[in-house]
1. Where does the value 2.1 come from, among I, II, when distance in nm of label points 7 Å out along Cα→Cβ at positions 31 and 135 is the thing being computed?
2. Looking just at FRET efficiency 1/(1 + (r/R0)^6) of positions 63 and 127 (r between Cβ atoms, R0 = 25 Å, to 0.05), which of the labels I, II belongs to the structure with the highest value?
3. Figure out for me which of the structures I, II the number 38 belongs to, where relative contact order in percent (Cα under 8 Å, 6 or more apart) was derived from the coordinates.
4. If helix-only ellipticity at 222 nm (-39500 (n - 2.57) for each DSSP H run of 4 or more, over all residues; to 500) computes to -6500, which of I, II did it come from?
5. Identify the structure, out of I, II, from whose coordinates semi-axes √(5λ) of the Cα gyration tensor in Å was calculated to give 35, 17, 14.
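Just so it is clear, none of the values below were taken in a lab; they were calculated from the coordinates. Keep in mind that what you see is a predicted model, and the values were worked out from it rather than measured. Cβ atoms are built from the backbone, for glycine too; each structure is taken alone.
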Structure I
């Protein structure tokens, strides 16, 4: 599992002209699933993201976690995080998990986040989405299941 996490002051996701998810301060997580991922990996990734101390305290230091600031989370499925561009110029996506597994683990990740964040929103799995976000910092972190 691979996650690109952006600390935001606000974000939304739109499908077919309608906003399907929106948050205030917190995280936008672009989530990719590989063929070897499991529900346990999804749970550990959600816990790791929730515990990241990347929000500023009163002294301007990044010492606070999502729980400390009542952060929200917007989760977007993104199989392209497993793009392999080593050969040629057209990415291969053979490292991405098959759609059924990816969908199952995407929803398992979202479910795991519900006990960890004050407000959980998501995009639509497999849909063409437009994501708008205000990256706060900018502050972006990339996690793989072996680094989570």
Structure II
């Protein structure tokens, strides 16, 4: 019971989760505005504008810095984790998404000439650098407003 009580008072955790939630809501709203359709899978899906991964980890780092000090070891650790997550989002996962796009094009060619199932790979896996930066900015903003 003490664990749940302490968890409920963890301001850094709740602000970070809120930053993630806001980023995911923005993705749904942008899909409605730009895609002219309601796609609720964007709320839980990866990729897109802004990066919710970046929003979460940068919000966490900003909140830790504001709470523990920007010279603290825990702040330095959180920044290192944030940089790894953002690099992965814009690098490795983005490359995997581009590969999925190429493989889907190849599959389409084969399907046109053969009886192959039409299942496609998920292409929206990673983020552009702009999406990562927007997510990071959102994370900082949410932390500053709520701390």
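1. Comparing all candidates, it corresponds to I.
2. Max of FRET efficiency 1/(1 + (r/R0)^6) of positions 63 and 127 (r between Cβ atoms, R0 = 25 Å, to 0.05): II.
3. I
4. I
5. Answer by label: II.
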